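Laboratory data are not the source of any read-out in this text; all were calculated from the coordinates shown. From a predicted model like this one, the values you see are computed outputs, not experimental measurements. Cβ atoms are built from the backbone, for glycine too; each structure is taken alone.
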Structure P
Amino acid sequence: MTTSKGKHISRAILIAMGGGAFKPRSLDLDNVEQFENIHYHVSNINQYAGQNIVVLGGGDSAVDWALAFDKIAPTQIIHRRDTFRALEHSVNQLKASNVTIKTPFVPNKLIGEGNKLTHLEIIKVKSDEKELLPLDQLFVNYGFKSSVGNLKNWGLELNRHKIIVNSKQETSVVGIYAAGDCCSYGGKIDLIATGLGEAPTAINNAMNYIYPEQKVQPKHSTSL
């Protein structure tokens, strides 16, 4: 197996990569990469004190960000629906705060100078009504998306973006096993408990593949 840190020699491999690598969903507007004051995470909130803040999103994190920024800066939150998906308690806090709530609006156009975004044009859903919002910092919280990277090039049989395994957690390539959210088989239920059971199944069958004299079924802890 070749990774970013070099080559590793092994007689068996267990793939437990979950749903893949997660990254924030980016803002889908022209020139979004041009501006340095568009953010997808908050590290030190105090550095934005006194600035004009705009938050995009309607989930828990977006509402939490807006409430946190409200304590130190003029803040607006833009959401495409009239209702928020965040916890009811948080939404009630938002409505009682000084945060300006713009619903149902979506971002329509980015306007700036050089690498600094200065205005965000928003448009009302199912309407031609537009507003131009001046801002210093734009924070985007549209959730996350996952990527399985080069999985399709690994020579494994796949079901969409998941690795097909049998009852032994064996893939289509001898010596390679998979467990957890990255694998698929008939009747699978995607739960943490399911993955916890698949891991020892894969490990013990991999051990049996390397050492055929070893039994697949290990001893129970109660018999030790």
Structure Q
Amino acid sequence: MKTRILVALIIAGCSSATQADWSATVTGASDYLFNGVTQTDHQPAAQASLDWSGASGAYAGIWASNVDFGNDTKAEVDGYLGYRFEFRPGYSVDAGLAYYSYHGGSDSADSNYPEAYLKLGILGFNLNTWYSHDYSGLDVGHIVVMLQRDFKINDRWTIRTQLDRSTSLDANRFAWDGDRDHYLHWQVMNQTSYAGFDFALGVSGTTLSDASGDTVLLFTVSRTILF
């Protein structure tokens, strides 16, 4: 039901716009990492998204990927709805809501959860925060804070760096690594575009001892179509 409500809101938002752009993106990845934690058991992922953006700064979209948690859950489908604007050169705000849904098994939907986010752009730095009151359907608060910076090497190459911290607000109900309330994730990616495709190659790692957060080499290739 919650998934249907979010999809309805996205459709309503899109249909109300008089000037808007649509885009579709298809991505192949060597691994699906979510805050540094594999969602595909360190196997490749196929992903796709459909996005709408309005002239006012409002946007909405749907994103999907295969997953492998060692059970019957095989797919993740997310929806998001937000608004972004730049209030002065070099300073921007992006705020919105997202909903994560899981499919394939009879109990896959038990892990569904909503999330609110706020992203601040400050003179080339991005400070992003995500909060959920029901992380992974466990009725526990969870927050992610990320600092990101891109370094443009030349007209073709950009280095994207990020450091983020994922924190459970109640380690007695949900903990990382069995007894920790948080972990750190870092990632460095070299990005470029060629012949209409976007490529990225880099390294991602976490402070988790579990194999799901191992340091890995990550490669992605994607193609976006505007219409």
Structure R
Amino acid sequence: MIPISPRFSFGRGLSLDRYYIERFLSQSADDIAGEVLEIGDPAYTRRFGGPRVAGSHVLHVREGNPQATMVADLSCAGHLEGERFDCIICTQTLQYIYDVRAAVGTLHRLLKPGGVALVSVPGISQLSRYDMDRWGEYWRFTTRSALRLFGECFPEGRVRVEAHGNVLAAVAFLHGLATEEFRPEELDAHDPDYEVAIVVRAVKARTQTGSERRT
């Protein structure tokens, strides 16, 4: 009745959802270029963008984050300048925003034409008590819900959604076990009925005619 590690593998190693997320970002590294906005901190911008990044920006929902260059709630961020970023990295954030449609709309608005949003959302997951007690935790997603959500803003054919995981990874993740405790082939095995981590690559239309910078 008690998980092996109740705090997302804290003290054990890399959490299983981050294993999938970081692989996705590594595969999408060419997108992390130009003016890049990351939610929370710039760790992935630095790690996967490197010299391709011309400007690194960080958004946080509250004052007090020393790494933040912008403060806003993605669901009500009308004061932020639009069409400013070539890439936005938004990992494990949307589940904490009640008006998730508005948040995705903001991601779309902040991107330059042809810009790319690299997003992850949880599928099978425990709650984060830390976040639940501070700003709330509202959502879990499936590949279909993520595709519909981003398809409301981004052009048809420019939203790619993938899920990663299997029953072993799902149970291990709920128990708080770490990536280092498994063989890669155990985590890489894909079962579409066990969506642990869901990743989205969404490209904003380059012009009103729908042509894009990246395909």
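Values for this structure:
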item: Source structure (of P, Q, R) for FRET efficiency 1/(1 + (r/R0)^6) of positions 83 and 155 (r between Cβ atoms, R0 = 35 Å, to 0.05), computed value 0.70; result: Q
item: Structure responsible for 1, 7, 15, 19, 20, 17, 12, 6, 2, 0, 0, 0, with P(r) over Cα pairs in 5 Å bins from 0, in percent calculated and labels P, Q, R on offer; result: R
item: Origin of the derived value 0.25 (FRET efficiency 1/(1 + (r/R0)^6) of positions 99 and 203 (r between Cβ atoms, R0 = 25 Å, to 0.05); candidates P, Q, R); result: Q
